[in-house]
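Following are the structures in question.
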Structure I
Amino acid sequence: MRRHCQSASARGWRGYVRSIRTCGVLLALPLLLVSLALPGSSASKVTFDSAGIAMADGKPFFPVGIYVYKLNSDIMADLHEQQFNTIVNISGGFEAGQLDYIHQHGLKTIVPSSTEWVKAAKDHPSLLAWYLTDEPEGRGDAAEAERKRYLELKQTDPAHPIGLCHYSFAAIERFKDACDFTMSDVYPVTAARDVPLANVGVHLDEIHRVHGRGFPAWAWIQVFGGPNTDGGKWAVPLPHEVRCMTYIALAHGATGILYFSYWPQAQQTWQSLRPLNAEIHRIYPWLTAPGKELKPASSSADVHVRARDLGNGGIVIAVNTRPLFTTATISLPGQKGRSLTLPFENRTVNLTKDGFTDRFAPCEAHVYTWGDIPPPSAKR
């Protein structure tokens with residue numbers, strides 16, 4: 001299924017909402033914003049470090065992005081209100097003539113790879129990455145053809161990465177040689193809510209299986225749905241579901257979070273993105289600073305865990321992937337005796353031996369930190 005579905009938003013959607021086939025399977029401290037280049041006229045250079053973190057002109061950049069259907073001053077103000085740092089255009093979201101306007105507002109862009117856009121954006125400082133093809137597996141595109149397009153674009157612009165987006169699990173490997181980063185758009189919140197939210201992590205794990213743990217994987221998070229979307233197939237995710245999917249992505253190593261689509265049918269969902277994005281901005285230094293991934297374990301298969309040790313500090317992300325209350329014991333080998341702070345909950349837990357036990361509400365995520373705050377982003 002292509003991600004085109006009819007929508008009747010009162011806000012003037014561009015005639016369709018992307019949808020896909022659903023596939024199986026700190027901190028109480030001043031806000032640390034993602035490092036953005038100051039407005040200027042020079043072109044940017046974007047690479048990835050060994051952990052899959054985007055490096056914009058040598059500084060780590062964690063995309064918190066949104067797909068837009070159009071761009072004007074009211075929408076721009078709303079994008080700032082919701083604390084996005086990246087906007088995505090696949091078809092008609094904003095015009096090439098608005099790139100200066102976007103850059104003046106300190107935002108990065110991901111744009112199509114058409115001849116028109118390459119000419120307009122290749123040397124523009126707002127450019128973060130190219131969107132080579134959206135779901136080529138749903139268009140009947142051959143992997144060889146995508147590879148050819150990728151190499152041609154890479155020759156034209158070696159200074160910016162090129163990404164593909166997949167809804168299909170099998171496509172991740174099929175198109176592996178035609179991208180510098182992979183976007184996954186698994187949208188599990190159907191009208192029946194009969195698909196596991198954990199599928200978001202399943203696809204990110206496949207990206208890392210195919211390409212390696214340090215390959216950049218960005219997750220599209222579902223914020224669309226409702227009775228006017230694709231015949232009512234999708235529900236609008238509730239705020240706790242959106243937060244759960246986002247933290248599942250982070251727990252499975254996502255190095256970018258993107259939301260689809262702009263203006264969901266339910267305002268409570270849209271408004272919930274501001275505090276969620278604020279959380280991402282606050283913890284991104286723990287996710288982008290040099291360090292090592294630990295090997296935590298959870299006593300519950302439903303609670304997915306990730307932990308990073310930065311030497312003088314660290315972070316643990318634990319998320320309950322199911323809509324059930326549960327208790328889980330999290331083991332952190334080598335971290336005996338640590339006291340962990342939950343920055344978004346104003347409490348602490350102490351490690352007994354090498355672990356601790358915590359309670360999780362349905363689809364709830366907990367963030368734990370210890371030690372020093374990583375320094376502000378700097379060139380490295």
Structure II
Amino acid sequence: MKIALVSPYDWSVPGGVNNHVASLARHFARAGHTVRIVAPSSRHTSHDADAVTIIGHSSVGLPASGSVANVSLSYNLGPRVKRLLARESFDIVHIHEPFMPLLPFQFLRYSEATNVATFHAAREGGSRLYSYSKFIIRPWWHRLQGRIAHSKSALRLIGKHFPDRYRIISSGVDVPAYAEAVPIPQLMDHKRNILFLGRLEKRKGLPFLLEAYAQVKKEMPDTRLIVIGGDGGLRGVCERYVQRQGLADVVFAGYVSDADKPRYFKSADVYCAPNTGAESLGIVLLEALAAGTPIVASSIEGFTDVLTDQREGLLVPPRDSQALAAALKQLLANDAMREEMGRQAARTAQSYSWQEASARVLRYYEEAAAGRNGSDGG
């Protein structure tokens with residue numbers, strides 16, 4: 001098959017949807033398909049020109065689910081999309097977040113291929129975008145022959161506004177890369193490591209983890225907190241909190257490469273995800289599972305789709321630093337519990353391999369192409 005994978009998000013900015021698209025592209029290509037990624041980009045990236053087409057060379061940051069979505073609002077996207085479609089004659093056009101401005105609309109407008117959409121977003125209270133834009137979106141809905149929800153929580157969101165038939169197909173994880181990663185030597189110094197990974201913005205919940213770590217550190221001085229992630233506006237606030245509290249052994253590692261990330265997970269005794277909500281699927285939880293690292297996480301939609309309390313880790317109420325501290329202390333103090341939860345985590349990760357996830361998407365393409373009248377649900 002000849003497949004176009006369309007992302008509305010700035011390709012030069014790392015993010016969950018772009019990572020998802022890139023992983024699908026790699027696995028489709030390994031399966032013998034011809035794949036082209038299409039996305040805007042505000043600056044030059046070292047992408048393969050044979051695999052990535054940039055349409056839209058500027059982006060605007062729009063607030064979205066407690067984060068910022070960098071999308072293109074360029075006025076000339078339509079003609080460029082039309083020329084690309086005419087030149088490439090794709091069998092499948094797979095549009096991720098099809099109603100984010102502005103690039104996806106142009107593919108819905110012009111594509112005569114089998115059009116498949118994946119809905120990634122999740123938000124417990126619903127979506128203002130969908131609520132306010134129903135009258136704009138509805139006329140384009142029939143242009144989709146296939147509809148994928150990224151998770152159960154994503155399905156709850158899109159299904160609330162647009163009841164229809166969907167297939168749930170989640171992201172995957174490169175299980176061998178995490179399972180076989182080598183720990184970072186300087187972190188293996190007999191301190192017990194708590195790992196946080198996420199953009200430093202409000203919905204990722206790092207301030208609650210810092211408050212919890214302050215409690216843990218008093219009772220367990222041989223602990224360390226490692227913070228990985230780019231600054232989403234909170235790094236300065238968090239660093240000042242650490243300084244005011246005199247918290248030792250807090251490491252702000254910043255952004256780390258994809259090659260190094262599995263090594264951090266392998267170096268952690270516990271992975272902590274104190275997120276406050278608006279998570280479609282806990283990709284970072286999948287990475288921790290694949291590394292065999294036990295987890296303490298907020299009990300929120302998206303995370304509860306992946307993690308079972310008392311099996312691969314512990315779930316606590318969101319925004320509750322006391323509960324977070326108690327769970328961390330419980331796991332850090334119990335070697336046997338961590339080892340058993342780590343083993344269960346590795347078993348659970350097997351069902352989330354990218355090989356299986358990409359194969360499910362390909363099978364769904366075939367169903368959608370054969371029917372051209374929507375999916376069969378499930």
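Where does the value 15.7 come from, among I, II, when Kirkwood radius over Cα pairs in Å, for residues 206-325 alone is the thing being computed?
For Kirkwood radius over Cα pairs in Å, for residues 206-325 alone, the value 15.7 is produced by structure I.
To test your reading of the models, identify which of I, II gives -7000 for helix-only ellipticity at 222 nm (-39500 (n - 2.57) for each DSSP H run of 4 or more, over all residues; to 500) when calculated.
So the calculation was done on I.
Given a computed value of 64, 39, 38 for Cα extents along the principal axes in Å, which structure among I, II does it belong to?
II
The numbers here are math on the coordinates, done by the rules we state, and not lab data. Note that the structure is predicted; figures quoted are calculated from it, not measured.
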